[in-house]
Structure P
């Protein structure tokens, strides 16, 4: 849209950076909801991403952070187990919180959201700019 509208290169570059940062933040938050979201709101089974063995920032962080082999084995015994019980999923979710992976993912998603909003500084104040800022904020405050 910015290119077709004849925007200057610096504006186009800023909007591209905004979109990339917002996309990363949105996906990270989607991954968080895939583990911790309310199934009644998300429409997905709680912990479904754990059952599917979906590698996310939280999982990578947990891998790098958990030093207790017993805890890691306990987590991995559930990760990717399609028929994991709700109790097993709850244990895996607790492990992710206890090792700081949940907080790490939230903080990183916030960082990317802030980065996206910061990319808009070069734009003139307008309804469009305000919409883009609100869209970025919404990505972090959604329930589904």
Structure Q
């Protein structure tokens, strides 16, 4: 966890950059109005979780056996790389740009007006309630339940 010392305030008018190096990451979270960007590809031997809440944004290039991404509010996530299993949850008006995350199986669950762009080479599953949209690429089968003004579109 990266946070400020008690009683210390960051000047919001100034850009703040923090560089983090680690052998592996279990979870990366953007909360509020912050951006997290990977400058190099993250190679994880284990699963990785990405969480965005509020107006945060995460941009990652990664390789992991499983990627779990959860967005709430108006957050955005953009993921490139490869995984066997991708699980995406969107609540609110978030946007996920993940066409370039090559996944075998992808599950997307949207509640609200979120938009997901995903790839599935074997299978796409999930659910949408509200006005959410899933646009997908890849040769995988699609089994997504919808209600309301939801839509699922093949983008290839």
Structure R
């Protein structure tokens, strides 16, 4: 999407992802740029096995989100980076601190590491969905007015 992935360890420290998410990120539909990045996996990124458990609350969400939630719980992680609405809802219900892509970009902006509105435009151009209402709210909050 945008070239801000190296901000992850600066702002969040070590990142652990479940094997399922790693496989999803290597799917044929994944941009080559992401696959190349994963091929040279940075030291701050670890891929972990998740202990399989049966949990009714996790049955109806995407397997990647399910495993990310289980891994966050298993590691007693400080939080979870997740955008999928169903996954976010379940993570919050389970007491996890949730941060999405937009929240991460806002955090990076607040630290002076990027311009939020420029990054918002970039991820939207790359196909990241942002509702018109949310986009207007974010632009207003960041002094950008309407660009919908």
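Read-outs throughout are calculated quantities, based only on the coordinates presented, and are distinct from any laboratory measurement. Fair warning: this is a prediction, and the values are worked out from it, not measured in the lab. Cβ atoms are built from the backbone, for glycine too; each structure is taken alone.
Computing relative contact order in percent (Cα under 8 Å, 6 or more apart) across structures P, Q, R gives 37 for structure P.
So helix-only ellipticity at 222 nm (-39500 (n - 2.57) for each DSSP H run of 4 or more, over all residues; to 500), computed for just one structure, reads -13500; which one of P, Q, R is that?
R
The value 16.6 for mean count of other Cβ atoms within 10 Å over residues 82-89 was derived from one model only; which of P, Q, R is it? The read-out was computed on structure R.
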